[in-house]
Structure 1
Amino acid sequence: MITAEIDSKIKTVVSNVRNLPTPPIVFHQIQKVINDPGVNAVKVASILAEDPAMSVKVLRLTNSAFYGLAREIESVKQAVVIIGFEAIKNLVLSASVLDMFKGKNIDEDYQEKYWRHSLSTGVACRLLARRLKSRGMVDPDAAFSAGLLHDVGKMVICCYLPAEYSRFKAERDKDASSADFEIEQKILGYNHGQIGGFLATQWKIPHKLINAITYHHDPGQQEEDEPIAYMVNLADYMAKKAFYDESEAHLVGAAPETALGYFAVDETTLLELNDGLKEEYNKAETFMQMVGIS
């Protein structure tokens with residue numbers, strides 16, 4: 001749970017940032033109509049048509065190996081009908097965030113590492129949503145978006161808070177064992193999950209995703225009992241375990257016992273998904289190409 005003191009500090013910090021990224025109008029329009037029980041594919045497609053660049057991205061992703069459809073989709077309307085409203089909404093959200101932070105003037109190695117971990121976490125989250133049902137159904141596309149966006153607060157700190165990022169980096173260089181969020185908490189008084197959750201609230205994305213971003217390192221701190229936050233917690237660990245190299249092995253940490261207990265599974269279950277995670281990650285390379293990483 002975020003205290004009033006931390007909330008006030010984050011608001012002060014973020015309010016001093018100029019030109020924070022915001023999702024395109026089409027995202028808010030899509031989100032609004034999809035919540036309307038009377039919505040149809042024609043209406044959603046007509047909104048997407050007003051943003052040709054986004055339409056191209058949606059078609060490109062729909063036709064990618066990530067969805068593995070049997071035939072090529074030739075129109076946005078077809079895409080909406082075949083993959084569904086929720087998938088379209090989450091694709092637009094994901095594509096929007098990729099665009100918002102693409103090409104920022106930051107270290108290329110950092111940016112590639114950031115996006116690759118974000119993507120692998122999103123893919124792991126999608127796999128878990130299909131596998132873990134003990135706490136109810138979680139939409140796999142929403143789970144993917146939550147995983148993809150879970151560390152968005154890191155990009156805010158890195159791209160828009162240079163003084164804070166320098167302080168964090170100096171401490172990171174001295175402390176090789178602590179997790180990033182622990183160092184942020186110590187040095188800044190807040191962490192990237194809290195910053196990301198605040199930004200996501202401003203974007204007016206679904207509350208479940210805001211919760212997952214905010215509490216992905218400690219889902220037990222949520223005021224509500226949202227399974228997707230626990231799912232991102234597990235997916236974050238899975239992605240690090242599967243893809244971090246020897247130089248980063250010390251940052252993987254232990255399996256998150258609270259989240260494992262929440263879903264009544266053990267680490268063996270996660271390891272069984274490892275091959276599937278790597279296979280699905282390779283199918284999602286289109287997302288990396290969209291941020292200029294191949």
Structure 2
Amino acid sequence: MPEENRHRAPQKSGKSEEELHKCPNCGSTNYIMTASRELVCAECGLVLDDDVIDFGAEWREFSPEERDKRARAGPPSTLTMHDKGLSTTIDWRDVDARGHRLDARRRAEMQRIRKWHNRSRVYQASERNLASAMSELDRLAGQLDLPQRVRQSGALLYRRALEKNLIRGRSIEAIVAACVYAACRLTSFPRTLADVGRYTRVGRKELGRSYRLIVRRLGIQMPVTQPEDFVSRYTTALNLSQRTHARALDILMQARNKGITSGKDPTCIAAAAIYIASILEGERRTQREIGEVAGVTEVTVRNRYKELVRALDLGVEV
């Protein structure tokens with residue numbers, strides 16, 4: 001059976017937690033969902049339950065186009081829209097259900113309906129604030145090429161900041177950029193303050209101030225950024241092989257074991273490790289090339305490179 005069909009046994013009332021998660025026959029904690037909607041123990045084959053309700057679609061699809069064609073409902077709710085995507089949208093085309101163009105009276109009527117519909121969607125000040133902020137978040141996330149999980153996390157942080165009244169008297173653009181940067185760190189998606197600031201009009205100082213405000217007032221336990229988080233991104237931008245990528249990670253592991261990475265900028269350490277790995281694997285890149293990709297100066301790369309070489313004895317000339 002495929003691995004994704006293995007689950008925890010379902011809970012039923014009247015039993016202890018230990019009994020809920022064990023097969024009554026062999027004590028296994030895994031079961032398999034068969035095509036006939038039966039829950040079967042993966043170890044001994046005992047049928048634990050039958051006629052299980054399937055909450056999925058009743059059709060099959062073999063492509064995204066076929067899925068969209070057969071779907072009878074709209075997309076799921078999302079935090080990246082001010083109304084969570086649950087409101088009705090009136091099409092801008094003045095045609096009826098058969099595709100025929102409406103007459104002049106109907107077109108004027110639909111124009112009035114659209115106007116009041118749009119006004120009702122952003123009736124309150126908080127809704128107008130969210131509409132503006134979510135539009136800016138979508139633009140910034142598109143510029144940074146962020147996945148959906150990071151966008152959702154950033155939208156959730158902004159909504160929490162709005163509930164805490166942290167937006168009043170501050171720039172919406174600055175708070176949105178700070179939420180995006182915080183979401184990148186929370187989801188371990190490597191982006192620096194300089195990366196976020198490059199696509200916004202907010203200065204780096206203001207961006208840092210807004211970020212610290214959000215972390216402090218929302219009580220966020222921010223994970224520490226590690227140099228390993230940036231290696232994949234930098235090696236891809238430099239068109240380096242997987243061998244160089246693995247060697248850079250090995251160098252960073254040795255550096256962490258010796259405590260060299262403590263108190264250092266993770267982007268600089270990652271850039272220096274990639275520079276050493278490229279030399280050892282015969283795919284040398286210049287310090288300037290690596291510095292441009294990492295957003296640090298050539299001098300910084302050289303200084304961190306010398307520290308790593310001296311401390312780890314990697315057989316590379318300083």
Structure 3
Amino acid sequence: MIRIAHIVNPVKTPDGSELAVVQPITFESMRRARAFATDRQIELFSTSYAEDHAIIPDFFKKTADLERSIRGIPSFAAKKKLPFISDILYRLHASTDAEWLIYTNADIALMPHFYDAVAEYIAAGHDAIVINRRRISRRYHAISELPQMYAEIGGSHPGYDCFVFHRDLLPRFILGDICIGVPFIEVSLLHNIITRAARLKHVDDMHLTFHIGMEVMPPVDKDLYQHNRKIYEEQIRPALKPDFDSRKFPYSDLPLPVRMLKYALNPCYSTALMLELEGKTLGSKIKILLDEIRWRILSR
């Protein structure tokens with residue numbers, strides 16, 4: 001039987017805040033999705049700071065409390081208490097022996113068939129799955145409205161906030177002190193998965209997860225953005241780049257002009273990097289072709 005362990009990072013926020021509204025919906029959607037997957041073994045985990053325990057439902061297994069945060073960097077002492085993605089993932093890894101691990105943002109709700117769909121992708125031979133969410137209107141505010149949320153098709157979203165991968169991949173990830181809730185968290189996880197997974201499945205056209213709110217690129221804290229970007233560009237990308245292969249990136253099955261347009265419009269990709277990788281792939285194909293021609297001439 002496929003065993004799946006899924007972790008989120010709940011955070012206690014003031015009543016009426018966006019997270020205070022959407023987190024209970026996320027949690028309940030996870031409980032319902034687990035109940036829907038009757039022949040799957042699904043474990044739900046949370047990891048948080050001690051002060052956040054009050055909002056965590058009893059159906060989550062609590063991992064060890066988080067200790068570090070971005071506030072540990074002196075210049076960010078007054079910022080939001082954001083944890084590092086590595087601390088979250090390794091708490092999940094240490095708390096279960098499930099083969100398959102999932103991380104989603106705390107504002108990403110699940111469709112009832114989510115875990116069944118993930119299990120089918122796993123059974124098909126994929127060792128990692130990256131799922132794009134749907135966006136639905138902001139008029140929903142209560143768990144009782146989940147059926148209407150399920151029914152709303154909404155709009156697609158280009159970003160990444162749901163990551164499924166085999167547990168053996170995590171020790172090979174390079175994540176540094178990338179904090180969650182800020183751009184480059186998704187780029188860092190995505191690029192680690194692309195380079196470490198043998199058979200990645202990118203799901204950008206299925207109704208499996210959703211987010212309340214139609215915005216595509218909400219405002220970000222510029223200082224934290226620069227922190228994550230620096231970690232990615234100076235530590236993560238250089239270490240992963242030797243293993244980059246354009247054929248393993250999302251959209252690689254599309255015609256070159258189409259996929260380059262998608263890369264250019266999506267902030268998760270560097271156009272210059274993707275052009276470099278496309279050139280590397282083309283050069284490799286040309287070399288293989290020339291070697292074959294050379295061999296056929298020599299073998300006459």
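If distance in nm of label points 7 Å out along Cα→Cβ at positions 25 and 265 is computed to be 6.3, which of 1, 2, 3 is the source? Label of the originating structure: 2. Computing helix-only ellipticity at 222 nm (-39500 (n - 2.57) for each DSSP H run of 4 or more, over all residues; to 500) gives -16000 for which of 1, 2, 3? Traced to structure 2. Each of structures 1, 2, 3 was scored by distance in nm of label points 7 Å out along Cα→Cβ at positions 177 and 257; the highest score is held by 3. Structures 1, 2, 3 were compared on mean projected area of the Cα convex hull in nm², and the highest value belongs to 2. Which structure, out of 1, 2, 3, was mean count of other Cβ atoms within 10 Å over residues 137-144 calculated from, if the result is 21.6? Checking each candidate, the match is 1.
Since every read-out is calculated from the coordinates, none of them should be taken as a lab result. Keep in mind the model is a prediction, meaning the values are calculated, not measured. Cβ atoms are built from the backbone, for glycine too; each structure is taken alone.
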